[in-house]
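What follows is a set of structures for review.
What follows is calculated from the coordinates using simple rules that are stated; it is not laboratory data. Please read all numbers here as calculations on a predicted model, not as lab measurements. Cβ atoms are built from the backbone, for glycine too; each structure is taken alone.
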Structure P
Amino acid sequence: MRGKEVWITGAGLLTSIGGNAGENWESLCAGKCGIAHHPSEDNGSLPDNFAYHGAVPGHEDPPEVPPKLASQRKFLNRSSILGLYAAAEAVACSGLDTGEVAPERKALYVGSGDFTRVGYVDFYAALKQTAGDAWDAPEPASLNEAALHKVSPFFLLEGLPNNLFSYLSGMYEFMGPNGSFSSLSSCGAQAIENCDRVLRFDEADVGLVVGCGSWAHPMVLLELDGLGILSRAREGAASFRPFDKRRDGFFPGEGAAALLLESAESARARGAEPLGRVLGTANCQEYSSERYIPVPTGAVRRSVESAVAEAGVTSDELAFVLPHGSATPKGDAGELSALLEYGDMAKDSVPLAGWKPYTGHMGSASDLAEIVLGLSALKEGRLPPTPGFEQKDDAFEALHIPTEECAVSGSAFLSLSHGIGGQSSATIVAAQ
């Protein structure tokens, strides 16, 4: 794609295995797993596998913010708070003084889609208090009184999908091209694509891309379980095993990731060095009427082909591929089938790795998180393996999925992400 070159000059990452990008990479290399058993009174009546997830320790309160925004902190939900931390790290990492860039030349794209406030979960405590052990119909006046003390008056504001987007816009005065996405797993890749394009075509000089998610909530767990995509936890936390013949779904997690993008021209002018470069992006869609939402093979193949063509690279130039790897039987099969159909991936023995079992599937944050980690893997030339993976399905024997850390070489890597409803995204990132 013609236009300006786009650099990545800052990165931020907060997950269950690390409080910043550096800590996360060290934990990944050490094989640390952030998924643990977290039983609680709130989900005591739910299946035991619901208690397995990747939780971020601490970070209950937002970081320091400008005084003008202090009163609005109470509107932020859990994933938005995590997103603020990742965004602040990315901006600091870049060394950019955001105040020196005109507000209309700063782009902002955020992927969220955290729907934990949907429904009446917030009213559970008030209902439980007034309905009694028999769960009789509560007396209206008593329920109203309990709700006044048990339910946050801001629960509707906390549930807005653009919660973090609005806050970041005010915090850093990013008032140029923008977008707030709520398409779950592929949000981050969609945000990168949009930000990349406005920078290439000189509609902005810098852009902040953020993905955040918190899937460790009973409402979300019930929805994911209803879709048949959670692991049964037959072997505890080790049950999350992408690409393996025994895979039966994933465990959720929470976290946030952020990238600061700049046109190369803008970055050079202030003496910045790139962490990496965005070479190609693509987003495709394919409808499926199947109940268990398999990954759409055709859309995956098209997104890979489009991103590779835009980047101008060949498969033998790719150091590795980071598939979505949600460990669902049909999902992984659809994704790996698409890579086989693409052809060169198998022929050139490009190694594949799925890293979600380290942190848990963080929804809108996962694809950006893997790109942040992929930059470190590319820089150091080492690829941590896929946790729990031992044996492929017979149909995918031609694909190279290492069971141990391996050395890698190449100028770029490919990241894949897929969302519920047939969305497929591909992003190619190069080393500096």
Structure Q
Amino acid sequence: MKRDIYKELKAWKENPKHKPLVLLGARQVGKTYIIKEFGKNEFENMVYVNCHNNRFAEGLFVDFNMDRIIYQLEQANEQRIFSGKTLLFFDEIQEVPNGISSLKYFCEDRRDLHVVVAGSLLGISIRKDESYPVGKVNDLRMYPMTFDEFLMANGRDLLADAVRNLDWDSMTLQHELLTDYLRQYYFCGGMPEAVSTWIENHDAKETRDVQRSILATYSKDMGKHTNAEVVRIRQVWDSIPAQLAKENKKFVFGAIKKGARAADFEKAIQWLTDAGLVYKVARVTKPQEPLKFYADDSAFKIYLLDCGLLSCMCGARSREMLIGMDVFSEFKGAFTENYILSQIKSLELHDEMDKNIFYFSKDSSTMEVDFVVQGNRRVIPTEAKAEENVRAKSLRLFVTEEFKNFGLKGLRISMLPYKDQEWMENIPLYSAEAYFKNEGLGTDE
């Protein structure tokens, strides 16, 4: 399946100043698959080392003699390693001692080689007794498949092009078809195995079984990486659907269990965030750049990394999601907000781009703006609407009254076609990622 990150991998290869590349992401988002495709298509050969339960890999980095390491890799794989022609790929690098530390020496002593490693966000960041080689690696983050990628996986490349080019006229003409695919995406989500299973036979039960298997893997990881915190991590995780079902989606600790306090669950939330399983969106008090200066971390929302996994966790019936328009309005718009956030997050490819997304609310009023996003060109107050029958009262107050001197232009994302109302633009839900990419989010402009 085609993935947008492939272009970033090619740019890394062609950069004469490249460093070892670290591809991070939650489990099951397709890291191994895309690097293998990259190695097969862009290099003369690839040396692949899966570090999980691999005795050879466990003894490879007893020291950082690059000549010895390269020689042993050649012998073990019966392949020569050539500068500029071979891709050296270490999968699950966090599983072996000194694997992460070795990247510093690949950078300093054998920068001519193309070395890429993949691993879970959490595993690489918390490897005991090893420091992350800051400044010695390039990094990329990978996310579940976006709606655009879902269209391409379904063989709808031209339809995906219309969305990516923000061709509003073509999208309006294809509105019913795009709506049908979006409905499928809400159900299926963007985990590659779930997508391929759905496309193969459109069997809702098989797709749900794949999603349940992925969720079971995550549950096992929660027990694997923690001790005392495992119960609290799972309590936070299990509470997310109920948290998102509230009218006010601000995360409430009391919804986890009666009497729960922030201090008891901060580490659990951080674990889930570090693992890439949830996205934490903090409140912002003012729509002024840089938004981080005005963040209020005491108030936040938590979303799942994938809307399909959310639908599985909720036990949403496949028939109700795949037929009719109810999917876009049920569950108090939680699917829609989670979908929009996942599309925006997919554009945050590097660590320094993280946390460009916030929300706004005031304790003294009911006014709330779902997302406040910092692009490279402007701050974009954004309201998510699940239906065609929409009102944007809070967004209007935010733009035209509360912060009328800030020169803001609002954005409403709904099931309506594109419309420019001067103080606000309305775009259809299926164009969310393309719109924010066009606004400069995810670029270095």
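For relative contact order in percent (Cα under 8 Å, 6 or more apart), which of P, Q scores largest?
Values: P: 23; Q: 14.
If we compare relative contact order in percent (Cα under 8 Å, 6 or more apart) over P, Q, the biggest value is for P.
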From the coordinates of one of P, Q, semi-axes √(5λ) of the Cα gyration tensor in Å came out at 38, 25, 22; that one is structure Q
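Out of P, Q, which structure matches -9500 when helix-only ellipticity at 222 nm (-39500 (n - 2.57) for each DSSP H run of 4 or more, over all residues; to 500) is calculated? The partial results should precede the final answer.
Numbers: P: -9500; Q: -12000.
Going through each structure in turn, the value belongs to P.
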Out of P, Q, which structure matches 3.4 when distance in nm of label points 7 Å out along Cα→Cβ at positions 313 and 377 is calculated?
Q
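So if we calculate distance in nm of label points 7 Å out along Cα→Cβ at positions 73 and 257 for every structure here (P, Q), which label has the highest result? Don't skip to the answer; put the middle values down first.
Numbers: P: 2.8; Q: 4.7.
Comparing P, Q, the top value of distance in nm of label points 7 Å out along Cα→Cβ at positions 73 and 257 belongs to Q.
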